[in-house]
Structure formats: structure tokens, C-alpha cells
Structure I
Amino acid sequence: MTTTTPATRYETVIGLETHVQLLTERKMFCDCSAAYADAPPNTHVCPVCMALPGVLPVMNRKAVEFTIMTGLALNCEIPPFAKFDRKNYPYPDLLKGYQISQFDMPSTQNGWVEVQVEGEEPRRVGITRAHLEEDTARLTHKEGADGESYSLIDMNRSGVPLMEVVTDPDMRSAEEAREYLLKLRQILRYMGVSNANMEEGNFRCDANISLRPVGSAEYGAKVEIKNMNSFSAVYNAIQYEVRRQTEELDAGRVIAQETRGWVEDVNEAFGSDFAKGSTVSQRSKEGAHDYRYFPEPDLPPLTVDLSYVEKIRAALPELPDAKRARFQSEFGLSLYDANLLVETRAKAAFFEEAVAAIEDPTDAGRLRFARLIANWMIGDFTRLLNANETELADSRVTPKRLYAMISLIEQGTITGASAKSVFEEVFRTGGDPAAIVKDLGLEQIGGSDEISQIVDKVIEANPKPVADYRAGKQEAVKFLVGMSMRETKGRANPATLTEILKQKLEA
């Protein structure tokens, strides 16, 4: 494949369909546990999710609530009426031969979410709908000792509540698609409606991609890409498909409307000459008429009262965009810092709890401490979490401990250099910062006589940089300050030490 860019000839048009498993205790239409991840195959099943004759579905109220909650977070309309439909298609993982879903009257519709690719203006992506359905069973493909392949069906996943979020064809690049998915995942996790983890299969995405000549209002033939199990896979699959369609159009060929699968290494899997990671044709693309939708006769229509919607709206947590804007205005944080702090709800809550512990009564003092808390969280705290592969919730550092440690710096009890050692010990043990300072003997050296003795020792041990400084090389003092700080184990106030050092060098 060539690396020809379509930027000057074709416009990329992308829409995404994201299937989100909801974090309910029970399945969508029966009482089976939805927590099937670590269960042995076919143990979370009953006559309803096994599609045995004569059974009747009963709607999961919490799944409906989560879907409306998501719709509100995505600025959707919540229609007063919704219904379930039967989506008919034959596939081994669909035991009934149809999937209970929603078609022409979904639970939410006509919303939007704003995304921004770095260096570009924010862009609004329309949300066509977020509707409810049931998940399918899971197929596992194996090969026997005789070389014959076969498939096994695990029905534990069958009937788990699934919310499908469908966008308008508003995205124009793989970067925008990735940013949209990251934004959607963040919103879902903030609300606690889904784990939204692609690698675990509870956040699955299909991409619809087409190209059209720049300036054209007509859409090109739509190709759907499946089998993408990570954000990088979505990004790479879209990039590849755009290149593939560009070459097809440039060669005068017609793009077939079809479903294609993303395969990480086609060379190994199919022996083709494609580059590593390619889309491969699976089947011609179905239209809505192929599914023969008709209303689900065993479930009543949903009547959604306005007061019920407003009750759900009132229970929504503060969402990332609003929280980020508040952090900027209330604490004077930069956009970059605020973005990092609202990355997860847990991180934002940790910051706010640490800020709530601030004892300085002045506005200026509160802002100063808030920025220091943000700096420590983004810097050393994140570094230690990453290095130790630890989640924030599992850390021994509490918000009050972090504030207490920063207070010791501001009070002059410890230096900034010593603070790093203290914080690492707090991270390791969860101990009280003041007690750690005392135990490790890290109190700041305040007496000028003690600092003076250390400076004399450093001057005597380093005649060359001393001579360089006295000869006019001002940079040499940095080396001498560093050596002096090493002698004090970071306990001396750098400003005081530098002043005493210069006085002695210039005497």
C-alpha cells in the first residue's frame, strides 16, 4: 500500500457505533448475574437467556436508567415514548434467531458531544441515538487434535444489557474518532454506568468510513470496520481504510458497500502482501431492511415521564468538561493541568479533597496551595503511581497526607529537595509526613553557622570551580551550590546557602 494522502482530493467521512456493556447486577431481560467475566462457561444462564421456548423477557429498570443518564450526558433528547424491537438475523451466537433491540423509537436521540484534536478548533459530533439492546453469546473458535476446526458457545454473556451509541457521520479523521472514543469512555466512567474497557470487551466499536470528493455533498459508499479491540486498533484501521479507499478511487474502481474486519497482521493470518495490520472483506453490508425489524410483542412500550427524566438529570455527577472549566476558573489552573486532573473521577475527587484540607484562610494562600497540590499530583505522585503500577485508589497516599507534606515545605520545616524523599516514604508506608521528617532527620537546616561550616568544607574541597568563579565565571557557583546541597542531604535552604556561599567567595 502507498502512503498517498487524500487530503487534497477526498474528504473522509466517519461515523462510529459503540456497544457499551452496562454495569447492572442483572441481565437485561432475566435475573441472571451480569458479572460473568471470571465465571466458567454457561454457568450464568437461565431459560430466558438460553432462549428456551415459552419464556418471557422482563425489562431491567436500571439499564433503562443508565441509558437515559447517558443520553442526558450526551445532550440527547429523551422521547416520552420508546419501544423494543426484534432485529432478525441468523448467527450461532444469537440463540433466539433475533436480538431484542430498539429501532425507530429509541430511548434517546439527537444529541452531541464536543471533541478537540490537539492544535485544532473544537468540533461537535452529533449523537444519532443511544439505545438499549441485549448482548449476544460468545463464540470461541478452536482446532482439534485432528486438525479440524470447531466453535464453542458460551452463553454467559447472552442477555447482558448493552447500550449502543451511534454518531452522525461528523468525524473527518482518525484523530477525531479516537478523541471521540476517549471522551465517550471518560463520560461513561464518570457516571459509573460501564467499565468501558475495550480490551475486556465491554466497550466495542465499529467504524463506518467513506470518502467523497472535496466539496461534494453526496456521501460515498459506506464501509463498516469490525474487530477493533483497542483505541490504537480503531485509529490504525481507519487510517488504513482511508488509504485503501483512496487507491481504489484513484484507480477508477467503485467502493463496495461491505463489512470488513481489522486484522493486526494479515501477512501471518492470510499470506497477503498487505502491510502489517489491514482490513479484509467479510460480507456485503446489510441495510435495516435486511434485519426485518418488527415490534417486540412480549415487552410493553416505555412511557418516560418528564419528572423521572429530571430526577435522573439531578443525580448526574459533574461531568469532565464542566469540572475542567471550574478547576480553571476556581483554582487558576492551566488547561493542560486541569485536563490531567479531570482525567478520571477518582483523580478529580482526590484533588478536591486535598484542596478542602487547606487551612490557609486567604484567597491567595488557597490558590497557591491548590496549584502546589496540582503540581505534586501531576508530577511526583503520577511518577510513583506509574513506576509501581499502582492505581490511585490503591495508593497509601491520602489527600490530607499530601496537603500535610506540602504544608511542611511552605512552613520551612523541609526543603523542596527533602520533600521528594518524604513523599516517597509516604507513598511507600502511608505514614504521617511530620513523623517521617523527624524519623529520617530531614528537618531543614536553618542556622547560618551550620551552613557556613558546610560551605567552608565545599570551598576547600573544590579549588578549581572556586577559582573559576573568582575569575568571573558566574556559572561555577551552581556546581558549588550543588555540592553544598549534597553535603546537607538537601536539608539547607537553597537561597540561604547560595547567599552565604557568594559572600565567602567574594570576601
Structure II
Amino acid sequence: MKDKIWGLLILVIVSFVLFFVGMDTRVLGDPIEAYQVYLDGEKIGLISSKDELLSMIDTEQQELKEKYHASKVYPPNGLDIRKVYTYDNDIVTASSIYEGIKDEEPFTIDGYTVTIKYRDDVLNEDGTKRNPEGERKIYLLDKSLIKDALYNVAVAFIGEEDVDNYNKGTQSEIVETGEIINSIYFDDTITVKKDLISTEEYIFSDVSTLSKYLLYGTLDDQKTYTTKLGEDLQSIATANHLNIEELLIANPQYKSADVLLTEGEVINIGLINPLVNVVYRKTDVRNVNIAYTTEYVSDKTKLKNYKVVTTKGQNGTSRITQEIRYVNGVIQSLQITENNVITPVINEVVTVGTRTGEGNTHYDVTLGNDEYFWPTLVPFMMSTRFEWRWGKHHDGIDIFGTGFGSPIFAVHDGIVYRTNYNANTSTGVAVYMDHENGYYTIYMHLSKILVKEGQRVKKGEQIAKMGNTGNSEGTHLHLGVFVGDRPYSMKSQAVDPCSTIFKC
């Protein structure tokens, strides 16, 4: 009896299995091979042939091929086509998918993506990051374009002859005096990658346009100016908030600021805002005049109106070797590595009569006038003067070359009304002085302050040491001179130190 029951159960189970297997085969059939199409992660249809869709995109987009001289057009970057096996018979045509995407997303072509990654420690004068976006992407048809465009940007700041001589190794050697470029490079990480470029992006196809974009930071047309009779490049630059070097970079047809202009010349006055930082290092050997100082010696046996030059002053000559680092044509650091005296300085001695007081001496400097003392040691070099730079006015002069920790002197008698010890501010460590004659001075980027607020200081007295604090790239002193009121107040006005208290 048990055997009959077990036999019946097995027969029933086998029958059920055969029934359902037979139903699957009969109803569902074999799965089909198809391609699921996604756009930006969403399903948009099932097609039977991937190649048919790709071929249709390439065939139909002849206008893009002609515009970019491209041999092939590819799907949008957001399109994904995946092979699937399915029982779904809801297959659509490749043409319906094409019609659905052609106006939704831009197609792509073969090209190159250039990525410029910026250093995050380079600051503007106001303390903001020079390149806050961190990186910039540029799209090209031909990767050789970026090499040629970078060359053009380097030439704009350095000069074609100097760049070519450096590249060819044909620079003239320094015999007694002269200069030589030691290195040229870009202070950014620039990478080039073969890529599928969306036709929605601006794709560069010529060197000229790309060079201008790298130099000006925009594709917008640059402002121009038509010259009038009697004008010169310096006055045009100043009127348009440019310094003369920036104007010459934007107008390579002019080799110097002294060129004679004719009426009706069209000059580019666009503001340069380079997307790359061209760095070059130079060794410069030159003879410089060293101004003598004047020593006033009191003679209490003489009347007060007695004033006689007892030793005639004579300027000296030194041959200095400077190692200079430029970024986009502006000196960022300068170090005097050698200083060989050719003709020694003879300081002038003037004896003045006085009926009272002890004999004393004090010093002046012929670089200034009878009243003002030069604030650094000599020799030195000035980089940025009182001028426009990168669309902002540089309210002072930058003095390089005397070395980190070298003395900074008060230009005139006065009172120290403010000191700033915070090295992270834009001015860095700084001293502010009121000379009580309508002039105010600021000494910026110091390494150490040697005076206190409220202290009275004599002309030529050391008040600080030169440094590299604040928004400063390289050891130097920024000297600012103001009139009318204390600096940065409503009534104060910055003036040029080289045309007011000095002759530089």
C-alpha cells in the first residue's frame, strides 16, 4: 500500500514539473539580446542595435562635422548604452531614440581637455585668492594648440628674442655686465588629456584665440583706443588704469614706451588677467651709481649762518649681481648676491655754525632732498612703482635687494602713531608714521619692528627690519606716502614718493 502511495506522489510531482517547464518554454520563449539606452541615468528606450544608433548620430550630424572639421560625432556625455537580455518585446527604433536626444543634450567630438590647476597660496593684494576656483578647463581640437599658445604668452611677458635664445641655448654670456635667463616655466600644473568634448563647450581651434584667452582670461572683445595728435603711450596707459608694461604686453607692435605715435593708431587697452603664471629667473649684472650721503658737522665757534662744504661729496659705482624672479613680468623676489665696489663713495661733509649745543652729525641722501632720508640700504632695486597694476593702483614703491633683516629707516622726523604686528594681514608687519608736516608714511612687509606707538623718531633712525610678511612674494619694503590725513582715512590721498619726497 505504501509503495502505491509513494508512486502516486512521485507521478503527481513529475507531472507538475513537466507542466510548468512546458509552460515557460511555450509562453516566454528564449530571451532576446537588446540594448537599454539611458540618458543622465534615466531609461529612455530599448533598441535592437547599438551600432545603428551610433551610426545615425554620426551620419545625421554633418553640420557639427563641418563646423569643427571633425571626422566623427559621438553621443552626448550623458548617454549610456548597455547590452541586456530580456523577454521584453517593447523594442523602439534607433531613429526614435535619436529624435528624442538630439535637442536634449549636446553631442561630442574627439578633442583634448586642458586642465590648469592653480596653487592655492597665491594671494591678491587685498588678501583674496588669486585663483579661487582652483582650476580651469580648456577644450581644444588639436593638442599642439596649447603648446603654441603658452609660447605666445611667455613671449608677451619676456620677449620673443629672449625666449627663443633661451630655448636654443644661444644667450650671450655675461662678460662684465649683462643679463641671462636661467629658467622659464609655468607656476601651475597644466595637463592635457585626449577626451570626448561636448559641443556645448567653447572649443578652441586656432592659436591666436587661445593665446588671447590665456592672456586676458576672457573671450570678450578687448577695449581699444584711437590715438590723438601729440599723445604718448605713458599718458594713454595712465588714463586707462594700466601701467606701461601692461600696455606694451597688450600691444606687441610697440617695442618701448618712447615710440612716437601718429594720430589714428588703434591701441588695445584691455586689462590683462592671465590664466597662467609665467615665471622666469634671471641673473642681472650691472654697474649702479651709489649716492653719497651728506654729513652735517656742528661747529659751535661759528655763527649760525656759517655753512661750508669741507669735503666735497662724490658718488661711487658698484657692480652688483642680482638674482631676480619674475611672475607675469612683475618682480616677485630679488637678491643681491655680489656687490663689488668699482669707485668708492666719498661722503660730503658740511660744517654749520652754531653757538650752542654739542657737536653732532647726521646724514642725508642725495636720492631724496635736503629733508628726506632714503628708507633702505644701497644698492637697491625698485620693482613696482606708483602706478596701475592688474587694474588696481599700487599706492607706493617696492624696494628690493637689500636682504632679509636689513635696516629700514625713517624718512623724516615724526611720531609712530600705529604699529601692526599681524603678519597675516595684507600689509604684513608694518609701521605708520606722522611726520607732522602734512606727510604720512607706511612701511610694509617688515620682519621686525624696533619702535613703539607714540615714540618720536629722528630722520634716518632705524625703525624696523626688512621682511616678507603679509601679501608679499619676496623680501622687500613697500613704502607708501600720503597727504591730507592719516592713510586710508576719508581725506587721505596717496602720492608718488618718487616725485614728492624723493627724486627716483
**Request:** Determine which structure produced the value 0.45 for FRET efficiency 1/(1 + (r/R0)^6) of positions 196 and 212 (r between Cβ atoms, R0 = 25 Å, to 0.05), calculated from the coordinates; the candidates are I, II.
**Result:** II
**Fill in**
Value 3.1 of distance in nm of label points 7 Å out along Cα→Cβ at positions 52 and 308 was derived from the coordinates of, among I, II, structure I
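State the single structure among I, II that was used to calculate mean count of other Cβ atoms within 10 Å over residues 236-243, giving 21.9.
I
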**Message:** When mean count of other Cβ atoms within 10 Å over residues 220-227 is computed for each of I, II, which one produces 19.1?
**Reply:** I
**Origin of the value -6000, where helix-only ellipticity at 222 nm (-39500 (n - 2.57) for each DSSP H run of 4 or more, over all residues; to 500) was derived from one of I, II** = II
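Could you figure out which one of I, II the value 13 for relative contact order in percent (Cα under 8 Å, 6 or more apart) was computed from? Display every interim value, and only then the final one.
Working: I: 13; II: 10.
Source structure for this number: I.
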**Message:** Starting from the value 7.7: which structure in I, II was distance in nm of label points 7 Å out along Cα→Cβ at positions 260 and 460 calculated from?
**Reply:** I
**Complete:** Cα extents along the principal axes in Å, calculated, reads 151, 69, 48; among I, II the input was structure II
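Read the figures in this text as sums done on the coordinates, not as results from a lab. All values derive from a computational prediction rather than experimental measurement. Cβ atoms are built from the backbone, for glycine too; each structure is taken alone.
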